[in-house]
Structure 1
Amino acid sequence: MDEYEVMVYLMTGFLESGKSQFLKFTLAQDYFQIEGTTLLILCEQGEEEFDAKKLKKNGVVIETVQNQSELNEAYFKAMDAKYDPERVIIEWNGMWKVSEMENSLLPDGWGITQKLTTVDASTFQVYMQALKPLFVEMVKGADLVLFNRCKDLAPLAGYRRSVKVVSPQAEVVFEDEKGEIENIFGDSVPYDMDAPVIQIANEDYGIWYVDVMENPDRYKGRKVEIVAKAQRPMGFPERYIQPGRKAMTCCADDVQYIGYVGRLPEGVEIKVNSWLKIRAVIGFKHLSVYRGRGPVLEIESVEETAPVEELVYFN
């Protein structure tokens with residue numbers, strides 16, 4: 001994380017998703033108190049109202065923005081001069097494109113250090129159908145995605161996959177009215193984890209990809225069989241490839257290639273862009289492509305096969 005003199009926290013989520021409730025709770029906690037000034041910028045008005053007098057006792061001052069056009073370089077410089085804040089929290093309007101905030105010119109020393117998103121699980125599917133591009137922008141690069149008001153546990157695994165394919169690093173938390181929900185996923189994958197060779201059906205590639213990322217211990221040393229397209233990104237050593245598929249995270253203009261690093265057996269050559277049936281043992285190593293530790297497919301056998309549907313969907 002970059003070091004900034006003024007840390008900016010960006011709170012995103014659709015209207016009535018629980019942003020204000022989350023902020024009111026957090027601002028009242030002892031662990032969140034600081035000596036300097038916290039500037040809270042509110043970009044929409046929901047059901048939850050903030051008590052300005054009470055917050056001021058904790059060093060929190062509030063500014064309200066009605067129009068997105070107000071949030072420009074001059075506005076942020078004026079806020080910096082007016083309050084000299086130590087940190088800034090922006091409760092973003094759910095109908096505004098988050099990328100426009102992330103691309104804003106902030107004063108020297110300011111920087112977005114954490115991005116959090118709240119989601120009302122009871123309306124998630126409706127918003128995804130109608131406003132998917134906006135939601136994808138909200139969770140892309142998020143540190144925490146909080147699904148609240150969870151009543152039906154059945155779709156939650158799919159909700160988490162929808163987030164993880166966009167932001168693998170995000171912590172995804174689910175809460176019902178009583179608090180955080182734990183251990184709701186178990187072994188809920190559509191393939192046999194007890195088989196000597198875990199066969200990944202073509203339509204389950206996306207589920208497998210996310211689950212390996214989320215649960216590395218359950219896959220370490222396990223043998224899998226997948227069908228994927230062969231790629232060798234620039235800089236990969238001769239025996240290394242990146243078999244994978246394309247994932248549509250938002251729309252036709254937002255397609256990304258997803259796949260893990262694979263190491264070929266000695267003397268085996270493959271054609272780039274060919275479709276392969278791969279049998280491999282999953283290991284984990286520190287590699288620059290992952291910027292840390294990540295999965296490596298130790299390929300035992302590989303053969304060319306017929307192409308399959310290249311696009312992977314996660315909902």
Structure 2
Amino acid sequence: MKIKAVKLYENGFMTQALACGGEGMEGIDPAVRYRSSLQNFVIDTGDEVILVDTGMPAEVPDAIPDEKTLIYMGTKIQNYVDALAELGYRPEQISKILITHKHADHTGELRNFPNAKIYASEEEAKADELKLYPNVIPVSFTDGPYANFEKSQKIAEGVFYIEAKGHTTGNSIVIVEDGGLYYMIHGDVTYTDEALYENKLSIVFEDIAAARKTLDAVREFIGSHPTVYLSTHTPLGYENLENKAVVDLNDPPESKPVGEILIRQESGKYVCSICGYVYDPAEHDGTAFEELPDDWRCPRCKQPKDKFNKA
């Protein structure tokens with residue numbers, strides 16, 4: 001069994017408010033930033049190659065952060081298919097794709113894998129981002145509990161798909177058993193590991209009660225299983241993988257500082273930091289993003305204007 005990180009963006013940041021403010025801003029420091037990035041993961045079982053999520057659409061431009069930016073994934077390293085090729089895999093080798101949730105930074109390049117079986121929870125399979133793909137298989141998690149998680153589906157030997165609602169109504173996680181360790185590939189249960197240790201929810205959720213239940217279940221599982229926590233939006237995702245770093249909730253690692261942020265020239269476009277939707281004034285009668293009403297929301301994920309970054 002091999003697990004590899006598909007590295008897509010680097011040198012970003014997120015605010016503590018975004019990562020930890022879901023249940024209230026008490027104790028939140030607006031000046032605190034954590035490192036951010038974007039990566040997804042490959043599971044090579046030896047018999048088949050399974051993807052967990054497929055990155056941001058290749059055509060989405062880099063965002064340009066400012067003092068109001070809540071999360072900035074950083075600068076693009078390369079497109080998903082190219083990053084996958086660098087790891088030694090071609091699209092035709094992929095047999096299955098496990099989707100943690102519908103957002104575009106997790107589903108953006110599904111179009112490149114028409115022969116793979118795409119697994120998504122029943123709720124996510126109905127989402128606009130997924131309903132166009134005839135190779136989507138809705139999952140109802142009929143294999144019963146997995147440890148303390150109530151619902152699961154076995155995908156391959158040692159690979160389990162787990163219901164984990166909250167961030168979206170059909171959110172899922174993936175757990176891989178290998179060498180006595182449990183690798184938890186979780187999408188956005190937390191945006192950064194600091195939130196996991198602090199037991200904090202992000203401000204991005206569709207069902208906060210379900211998100212709290214899921215984070216509680218994740219922490220309970222970690223407390224009784226040697227778990228390597230593989231995140232999507234922090235470099236800790238691939239650093240934990242490389243180091244086989246097992247989570248100890250009673251001994252949080254020291255946060256590393258945010259690195260230098262590269263600022264590019266503005267295009268006039270804006271990108272939703274949650275789902276990747278690009279607002280292009282040219283497609284909206286020339287209306288600049290700044291001229292949109294304050295109550296305007298993302299057409300795709302319904303987030304407000306403050307979740308958008310310049311591109």
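Throughout, read-outs are computed from the coordinates displayed, never taken from laboratory work. Predicted model only: the values in this text are computed from it and were never measured. Cβ atoms are built from the backbone, for glycine too; each structure is taken alone.
With helix-only ellipticity at 222 nm (-39500 (n - 2.57) for each DSSP H run of 4 or more, over all residues; to 500) coming out at -4000, pick the structure among 1, 2 it was computed from. Walk me through the intermediate numbers first.
Values: 1: -6000; 2: -4000.
For helix-only ellipticity at 222 nm (-39500 (n - 2.57) for each DSSP H run of 4 or more, over all residues; to 500), the value -4000 is produced by structure 2.
Computing distance in nm of label points 7 Å out along Cα→Cβ at positions 109 and 301 gives 1.9 for which of 1, 2? Intermediate results must be reported in sequence, preceding the final value.
Numbers: 1: 6.5; 2: 1.9.
Structure 2 accounts for this read-out.
If you rank structures 1, 2 by volume of the Cα convex hull per residue in Å³, for residues 173-228 alone, which sits at the top with the largest value? Show your work: numbers first, answer last.
Values: 1: 96; 2: 74.
Result for volume of the Cα convex hull per residue in Å³, for residues 173-228 alone over 1, 2: largest is 1.
When distance in nm of label points 7 Å out along Cα→Cβ at positions 29 and 101 is compared over structures 1, 2, which one is greatest?
Values: 1: 1.9; 2: 2.7.
Comparing 1, 2 by distance in nm of label points 7 Å out along Cα→Cβ at positions 29 and 101, the maximum is at 2.
Comparing mean projected area of the Cα convex hull in nm² across 1, 2, which is largest? Numbers along the way, then the final one.
Working: 1: 18.4; 2: 15.4.
Ranking 1, 2 on mean projected area of the Cα convex hull in nm², first place is 1.
Comparing 1, 2, where is mean count of other Cβ atoms within 10 Å over residues 93-100 highest? Intermediate results must be reported in sequence, preceding the final value.
Numbers: 1: 17.1; 2: 22.8.
The maximum falls on structure 2.
Computing relative contact order in percent (Cα under 8 Å, 6 or more apart) for each of 1, 2, which one ends up highest? Intermediate results must be reported in sequence, preceding the final value.
Working: 1: 14; 2: 20.
Greatest value across 1, 2: structure 2.
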